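Participant: Got some structures for you, see below.
All of the numbers you see were taken from the coordinates with simple rules; none came from a lab. Predicted model only: the values in this text are computed from it and were never measured. Cβ atoms are built from the backbone, for glycine too; each structure is taken alone.
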Structure P
Amino acid sequence: MRIPIDVIATFNTLGKIKPNYIRLEDEEHQLRTFRVEQVEYTKEEKWAGIPVMVFLCDIITGGLKKQITLFYYREQHKWMIDRGEKSWMWEENLV
């Protein structure tokens, strides 16, 4: 299951998207922000005919580099993350 998240992203002159920061709500309803250190790859897919951009990104949490996968639903202009990836982010907040 995927959950919506806030993302700050930049767009270059060709329209290429680069996520820079992600923000999610933890179990205590506090907003946590993480900086995207690097985008390992980006690919475009269609799931049941719905265009989705997939970003494999590196973030730092708890002093360790972690990889997360972000999903951008272009037609809805929504960013999502898998619920399971959210759980380990609270080890230590970045930013």
Structure Q
Amino acid sequence: MAALDLLGRRWTLRILWELSRAPAGFRELQRRCERMSSSVLSTRLDELTTARLTILYDDGYRLTPLGRDLVEALAPLNAWSRRWAGVLDEAPGQDQP
């Protein structure tokens, strides 16, 4: 349950997604996640680092091997969410058999 608690916190999945694309420093992450406050970003990065999903290097934050494994494990959920979004864009009732 601890993993679900962490992943359910606002912005956590977005940070993981952004770091899966490329390492980033604090300011760059804040730019990528345009509406996130610096205090929330700082808290989430601390939580992700404590959970050993991210690590801070001289050039910024990166996913750890555990963090990369998590992003890979979430790939099917990402694919499902894209299909779901497509269904929501359709006219009501089109998803019925």
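Participant: Where does the value -19500 come from, among P, Q, when helix-only ellipticity at 222 nm (-39500 (n - 2.57) for each DSSP H run of 4 or more, over all residues; to 500) is the thing being computed?
Facilitator: Q
Participant: Still on this structure: Here Cα Rg over 2.2 N^0.38 Å has been calculated and equals 1.25, so which of P, Q was it run on?
Facilitator: Q
Participant: For distance in nm of label points 7 Å out along Cα→Cβ at positions 25 and 41, which structure out of P, Q has the highest calculated value?
Facilitator: By distance in nm of label points 7 Å out along Cα→Cβ at positions 25 and 41, the leading structure of P, Q is P.
Participant: Work out distance in nm of label points 7 Å out along Cα→Cβ at positions 17 and 57 for each of structures P, Q, then name the structure with the largest result.
Facilitator: Evaluating distance in nm of label points 7 Å out along Cα→Cβ at positions 17 and 57 on every structure, the highest lands on Q.
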